[in-house]
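Enquirer: Next up: some structures, all given as structure tokens.
Read-outs: derived from the displayed coordinates by stated rules, not from any lab. Computed from a predicted model, the values in this text were never measured in an experiment. Cβ atoms are built from the backbone, for glycine too; each structure is taken alone.
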Structure 1
Amino acid sequence: MKSIISVPLPDHPYDVVVATDGLAFLGPWLADPATLRVKPGQKLLLVSNPAIFKHYGERVIASLAEAGYAVQTCLLPAGERYKTLKSIQKIYDAALAFRLERQSALVALGGGVIGDMTGFAAATWLRGVRFIQVPTSLLAMVDASIGGKTGVNHPQGKNLIGAFHQPQLVLIDPTVLKTLPPREFRAGMAEVIKYGVIWDTALFEALEASERLDHFRYVSEELLHTILTRSCQAKAEVVAQDEKEAGLRAILNYGHTIGHGLESLTRYRGVNHGEAVAIGMVAAGHMATARGLWTEAEALRQLALIRKAGLPTQLPEGLDVEALLITLQGDKKVDQGRVRFILPQGLGAAFVCGDLSREEVLAALRRML
């Protein structure tokens, strides 16, 4: 199977290619003028982590070398807690040693952490070089690799340091999900469910029709293709309307306000990103129900889908709710001191809400203890 989703940005359009066994064709696609609007220079710096590189690194390097590219690698530790400026320094050091030029490109082979860091390094090295996204996790495929958000974490908050820097190409090879740990597959399903709630009711219903969503082996090839293409299409449509998150794009943060707070509060060890987003979506659902923005039945449908994906629906045991509220004040989406939440308005629609009271947020969180 092969599908191409266009991200039609005025100044930087690019394609998201979903192709079975696509890793083998990365080199020829980059070298083909018909595939990329601007062909990268000969030198490519491949950024990955040891586990992913062990599975797929040599295959990618062989494809790139066959197309005439000179490839150097930079391997970084896996995990959200390594998404720091210290890791970015390692990419800079590798770029300097390899003498990357402005026509060169960085290639991100990995999940969302590797993609975010590689993109940020590309945005800032020589004031901006090109980069290619080759996501290997479900979460990165449907969300992190598309839209140009790049960055690293600050000890006091997630993704507080970053830049917008669009890739030249996003290549998604569904076959690599066979080696993805089950917990990470479930984490990616949180972002897929998000798209169904805020944008695409047909996707939501397709997920509801599936018997299980908690493991790669239970998702049919046809449903997986639907998940990838419809999620990427939803992200592309939103980003095309609002590249720099001046308005509409903020709805892509559904579940992320509380989710990012949980990640920061647990030092990126207690819950992973997808699990935190799932908890955040349940909380936002409670807030929306309390305000009459959607029905209790719709909230229960969301809850059932999150559970079907094997994701948590309650706050971690022993979590200090007051500490979580304080952490939320450091979120990027705070506006004039008020924390903004994304709330659903029925299935398939959402909006930014900036007037939730502390009591409303507390009530939703206490339902999840």
Structure 2
Amino acid sequence: MKVIMTGGGTGGHIYPAVAIAHKIKKTYKDADIIFIGTKRGLESEIIPSCGFKVRTITVSGFDRKKLLKNINTIRKAVKGLKEANAIIKDFQPDIVIGTGGYVCGPVVLAAALKGINTFIHEQNAFPGTTNRILSRFVDKIFISFEESKKYFKNKNKIILSGNPLREDFLKQNFTGAKEKLGIRKGDFAIICFGGSRGAEKINEEMINVIEVLNHIDDIKVFFITGKVHYDMIQNEIQKRNIVLGDNIKVLDYIHNMSDYMSACDLVISRAGAITISEISALGKPSVLIPSPHVTGNHQYHNAKVAADRGAAYIIEEKNLSGDKIIPIIFKLKNNKLLVNEMSEQSKKLSHMNAANIILQHVEQYLP
């Protein structure tokens, strides 16, 4: 079996593709899988580290503000389509699966026009433009949130699969994770992060939060700043003469995110689709702070799904302050019943077999 996976730009598009590819490889040992991405996208770094080959094409997104720039974007799209056609002709895939991002457009379209069975996976509650366009051409549309169904016209193609996640989020030992991180029984543990690169506004307000929570022995805080912001945060902490207690850990980055999220009682984070899927897989209550800088405000739509089900609180960035976060922390710390209720609702959002569901439907199209 030969498979082309395509998706890129952000980890939110890349990691589901990797999870699907690993599932295919685990089921079909002889499967030949390649990824198609761009040279500048994160996929050029992440995919090889996951053990897969990447071939690249030329493509860029449309600029909604500077329309003249789109002349060059169209030129790149034509070139990218030719390059995608050449790779497909050379590789001769049985199926092509796209997981979002601009690079998906020419690859999935070229394959569909050649009569190759094609599939797309949409991670967000509010679908991206590329996937909405491609939905007309593909055989199946896999969605992660029921709420995204209304944005696609071809309802008969839609399969609710959820977001495929990395194995470490699906096989967590909560007690073991707490012990590993030195969290005592009875401690209320919090993790805060703003994505792999961090988020400036969240970081600024978290300094106010840790200043209040500092030296409260039974509250543990893991504050992940992102490498870009770490020195600035440390300088600000020193400027304010905050001497951090043992209960506050300020870290630039962590590789074993599943351990930290599993061990904590509350997650404070952005509202990317994969982040929410990871939170729900672990059954955690959350405070979600959607990024206002994403296409279609899709993070707000993701967060609203969790909040409407009683699994999360939403604080929009324009309203964000430490004074908004701190009362939620104490409310949950002092109300175990509420934590349990939110955990149950969070778990109900999860789709633990997403990769299996996708593979089961894709298999029906294999020769």
Structure 3
Amino acid sequence: MSEQKQVCPNVDKTDCRNTLRSGFTTGTCVAAASKAALMFWLGDLPRAVETTLPTGEKLSIPIFALEKNPEQASAFVIKDAGDDPDVTDGLLIGTRLTFQPGRGQITIQGGEGVGQVTRPGLLVKVGEWAINPVPRRQIEENVREVLPEGWDVTVEVVVPEGKEAARHTFNTRLGIEGGISILGTTGRVKPMSVEAYRETIACSIRQAKAMGEDPVVLVPGNYGEQMALACGFPKSSLVRISGYVGFALDECARGKVPRVLMLGQVGKMVKVAGGNFNTHQEASDARREILFAHLVRFRLPRKYWDAVWQASSSEEAAHLVRQWNLQKKFWDYLAGVISKRVSERTRGAVRANSMIFSLKNGILGSDGTWGG
């Protein structure tokens, strides 16, 4: 059986990784590779492939390598995340197409380096390959653009270094084992991983709900996660949301999550008490002003005012007010303010409680039954 291989001489990893600042998704990589492999099997030699994105936009994707024999054809693309610090940037992502006479049926499956779903709550069922519905449609659409009549094709997705790359993702937490996921809702990767991170948040929320967790515990990051585990909440109930508080709450409302617990470090939680639902530093601050206003409203004695106002951080301010005999009641009150903000944000669709902690002093207060 004869076999042909082709490595495109004008394409290398450096070239591919600098073509588009916005980058393109793993789904777009697979769609482009699938189309290129089919074109190569049909006799063309594509150096780049015009690929249809889920939005309908066309994007030219460079092809890194091609290979074929009479029954199969393979193609590989170098993932280009543009300016995004995506762990899949620079990965070799490709497909192996197998052909047989038929009626135009397209079957998509995973192979080396592609994960499989082991827990419920994701867009893909347990036991299936971690290839999301939108990329599946994108792959099929691009293959169908050039698939001749009278042929069936099986598309096997291959990511040679996918298993190692997956160690640096949230996949294991989400119940995806053995490799990376094939993702993408628009076909492009926006800089700074905002789209990818939000997709992870949404998946985590769906999964926690599907597993019957009540409450779903929203934490900003590592410290919040550690505190939640120390308080006895199961890991499967935790959703790391970074600063995307509003997005996470909107997803909870959309997914009809019955109850959430907002659990966070004092600085982040003070921002939410002030109505800031994007708590990233560049998006919002005023922690001192918000905290001070609530303390004064709660009748913090004047002798503490200057020290609290001049505190260099919310952590320091929280430590200072420990001397005040009403400080526990104050933090319980502020937790209630945060829960009210959550209710307002979701228009009452999500029942919420809140818990505030300090790195120095542990749980400061809550408006539920979870300690403090």
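Enquirer: Could you tell me which structure in 1, 2, 3 was used to calculate percent of Cα pairs over 30 Å apart as 40?
Expert: 2
Enquirer: From which structure (1, 2, 3) was distance in nm of label points 7 Å out along Cα→Cβ at positions 79 and 207 calculated, if the value obtained is 2.9?
Expert: Structure of origin is 1.
Enquirer: Next question, about the same structure. Here distance in nm of label points 7 Å out along Cα→Cβ at positions 239 and 303 was calculated and came to 2.5; which of the structures 1, 2, 3 was it taken from?
Expert: 2
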